[in-house]
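Structures are listed in the sections that come next.
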Structure 1
């Protein structure tokens with residue numbers, strides 16, 4: 001097994017701290033050069049000044065609206081981010097971004113504003129050190145959203161590198177990202193579990209078919225992630241994959257977070273019962289997890305909570321991303337403001353009203369933002385399905401509580417939201433989500449529901465993009481809001497959490513919005529095969 005380092009500079013600094021034994025060999029990861037050849041163990045030479053090192057984490061764009069975009073990358077040493085922007089074959093501007101160093105793990109971003117709507121852009125991205133050394137420029141493409149009635153497309157999925165499945169280069173790496181790229185979408189929504197901080201990877205796994213899965217390993221993915229540096233390493237890991245870097249260089253991202261960026265099914269105030277962890281306080285881990293997530297996602301600069309500090313709730317992660325006349329995205333944070341998971345047990349919830357998933361401020365914001373939206377389609381991007389419960393009654397992680405009667409517990413929050421949308425005449429609201437590791441189309445209707453004060457709507461579920469597939473939960477859906485399973489696809493064998501990813505069992509969804517406003521929803525597997533589709537006319 002070869003343990004590759006993400007950053008040769010950090011490798012040189014830490015060689016003395018790493019144990020090198022029978023199972024571990026350490027090599028530099030840039031262009032086949034050894035550490036001494038890179039000048040890391042000795043004085044810097046003029047030849048080294050001329051060497052332009054690749055940006056090993058690639059380049060990304062995100063939160064692209066009609067007039068703005070975030071450009072993200074990661075340098076290899078203290079340096080400044082620069083972006084040269086082109087459009088229509090013309091040089092538009094040179095943007096000098098922030099200086100970056102180890103305090104942000106060398107990540108940096110620029111928030112471009114005053115862009116023209118509906119225009120494709122090309123960008124060259126590089127870093128320049130104080131002594132003039134430049135990284136090799138990398139190319140990035142994105143397009144601002146149109147303000148007029150124009151077509152656009154969105155793909156979504158979640159769950160990257162879960163259940164111990166990492167990059168097996170002999171199998172092509174994380175190939176579903178390449179399949180999504182082949183569709184040439186305008187936008188990708190990662191609906192959560194961008195990493196699996198709590199699930200270590202092994203060197204090899206023997207599969208059911210007799211073959212062996214071989215993970216490419218870094219030290220940070222071999223243990224549960226507790227420290228800020230370990231969590232950062234988890235985010236660096238998928239960016240090692242050629243498919244992922246190519247996808248992000250061409251498709252802009254809206255990223256969300258869920259539980260595995262910290263720990264499975266965590267809630268604020270939880271003390272984790274897991275002997276693998278030295279730090280058991282979920283709040284402490286979540287501060288570190290969110291900081292690492294924010295550093296590595298192409299989101300606008302927001303205040304980063306300090307590790308171990310009390311600023312966990314400082315940065316608001318829920319937001320609206322406007323995409324022009326036909327689409328607004330409403331990205332929820334269903335993790336930071338929730339009450340304890342055990343409180344949603346029906347035996348507890350009948351006696352009192354536990355906290356919901358969003359909290360009162362986010363609930364009010366969502367209703368207000370949906371009411372004010374003039375977009376044809378309003379897509380609520382949720383990191384948890386509305387009616388699919390988890391397996392254990394004592395750890396119900398979403399709204400559902402396995403009680404099919406009137407809303408109790410967290411369901412009261414969802415009932416208030418749906419009722420408000422009906423009362424204010426908000427139309428064409430759809431929900432996009434993942435998390436359950438299968439793909440499905442759910443239609444909700446008051447005629448089938450115990451709670452009836454809402455308008456019918458669709459929920460579309462898709463994932464994983466690079467993790468184990470799970471079994472469908474059609475028979476386990478909570479019936480309080482009247483879901484009908486119109487389509488579902490997952491594993492036939494109930495209870496297995498260790499099935500290896502394969503293009504036929506990975507899933508993503510696709511929204512194709514025509515200039516007329518007609519919405520075609522397609523659910524794909526990782527081969528690019530359309531499993532289900534439906535055309536929706538706007539009201």
Structure 2
């Protein structure tokens with residue numbers, strides 16, 4: 001699956017991550033820390049060497065050199081990444097929000113012979129059948145005793161075989177909306193090149209500190225935050241799990257200058273109470289995706305730090321570079337070597353050039369939005385044991401990103417959402433992200449998600465979940481009440497809101513449901529539709545205003561779906 005902001009630039013290179021780790025030997029500056037532990041770069045290299053030696057002894061001869069890491073963002077996570085690089089092994093980041101058979105499937109599918117975890121996550125493993133998997137629990141005395149014999153190991157002494165750019169380094173699961181997640185492969189060469197490219201693009205210095213608050217089992221935190229820090233010799237600071245309320249305190253304590261984000265993280269930060277010292281920090285840059293132009297501008301105005309929206313397919317098949325002349329709202333242009341095109345997902349024909357207003361608003365979305373493809377060579381390295389998914393990505397000799405974009409007359413590309421987030425309303429194709437970017441202008445909304453619900457007759461209707469901004473000051477203020485008349489007036493004043501884009505249903509939530517990587521949990525929103533536990537407002541056919549959706553309304557709608565044989569779609 002494509003992820004905006006995962007690896008926004010890419011260059012060719014032959015360096016390995018193992019070489020980057022070895023460079024830390026003898027560097028006694030602070031290299032890795034969290035709130036309870038601080039390690040120098042040298043101690044990171046030494047600790048990684050010890051873990052690499054242990055790993056070489058634990059992996060059976062002839063087994064795949066894979067280990068699973070089921071950890072929060074503790075220092076042990078980057079230590080094991082570094083250890084895997086030195087040993088020539090690959091890390092499978094295991095998502096702690098997975099449960100039962102799904103969790104076991106992730107571990108066994110990636111053929112992990114060693115699983116590194118912590119006591120807090122041990123209950124997740126209770127009752128799971130994990131044959132041949134050795135479990136290491138990092139915050140125990142037994143773990144320390146296991147590592148002790150390897151304390152004097154030096155980087156490069158213990159390997160599972162020759163270590164080069166082609167060694168698998170990461171097996172990271174893409175967050176697919178349906179079916180079991182796929183494990184994308186990233187080699188040492190690609191990860192080292194991505195880190196060096198981002199470090200160069202953003203001018204990362206040795207005295208910078210990269211704050212990692214996004215989960216490290218996800219590609220964004222490793223590829224776009226950890227890798228450029230290691231490539232540049234910068235420091236790394238960790239937050240076990242993202243916390244909007246602790247964000248600025250962490251940035252100040254760690255002296256953080258750079259961070260990455262995905263999903264709704266920026267909206268959560270903007271929803272925190274404003275403080276007089278909001279600009280009193282060393283942070284200079286955030287890099288990620290899905291903040292949107294409106295919230296990116298709000299973030300910079302409030303906190304004084306610039307956000308750069310990036311795009312790089314998680315699998316490495318396409319990348320877009322942000323340049324100084326990139327207009328507001330755009331991601332950038334195709335990276336060198338990429339032949340990117342925006343095409344109709346069904347026919348492969350190129351879509352029309354986007355027509356934008358003077359204010360940068362898209363005026364011909366129905367003709368301009370399509371799927372981004374790379375028609376040239378690309379470094380997509382495949383999925384672990386999933387040839388069908390690989391073929392789908394490479395069909396027709398192109399790399400299909402699964403992401404919707406539009407391109408302006410100067411070649412700048414704009415993100416418009418996932419292909420899964422397309423809506424078809426009255427025979428017109430719409431993109432949820434485009435509608436979201438319009439609704440985000442409404443000052444009363446702290447966060448917005450747009451998604452499809454089935455139409456009773458054919459196609460889809462537009463539904464939006466809106467989290468209102470707080471009604472007043474305080475650490476946990478109540479959200480303001482939804483004002484349907486004000487919202488309808490706002491919609492009427494938006495010149496780029498097409499006649500079929502206005503939401504039919506509005507779900508008012510305290511906060512949006514999100515996945516473990518802070519992306520909107522659209523599958524759950526779509527599944528619940530308008531039959532949910534939150535207040536829902538709707539605009540019946542032929543009416544211009546919104547009114548509360550009552551039980552009687554729901555019953556009448558269900559009857560309409562049944563009349564047209566589409567009642568089963570309400571439970572999809």
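Just so it is clear, none of the values below were taken in a lab; they were calculated from the coordinates. In this text, all values refer to a predicted model and were calculated from it rather than measured experimentally. Cβ atoms are built from the backbone, for glycine too; each structure is taken alone.
Quick rundown of the values:
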read-out	value
Ranking 1, 2 by distance in nm of label points 7 Å out along Cα→Cβ at positions 172 and 372, the structure that comes out highest	1
Parent structure of the calculated result 0.05, given that FRET efficiency 1/(1 + (r/R0)^6) of positions 84 and 388 (r between Cβ atoms, R0 = 30 Å, to 0.05) is the read-out and 1, 2 the choices	1
Answer label among 1, 2 for the case where FRET efficiency 1/(1 + (r/R0)^6) of positions 244 and 500 (r between Cβ atoms, R0 = 41 Å, to 0.05), calculated from the coordinates, equals 1.00	1
Highest-scoring label, criterion being distance in nm of label points 7 Å out along Cα→Cβ at positions 364 and 380, among 1, 2	2
For -4500 (helix-only ellipticity at 222 nm (-39500 (n - 2.57) for each DSSP H run of 4 or more, over all residues; to 500), calculated) the corresponding structure among 1, 2	1
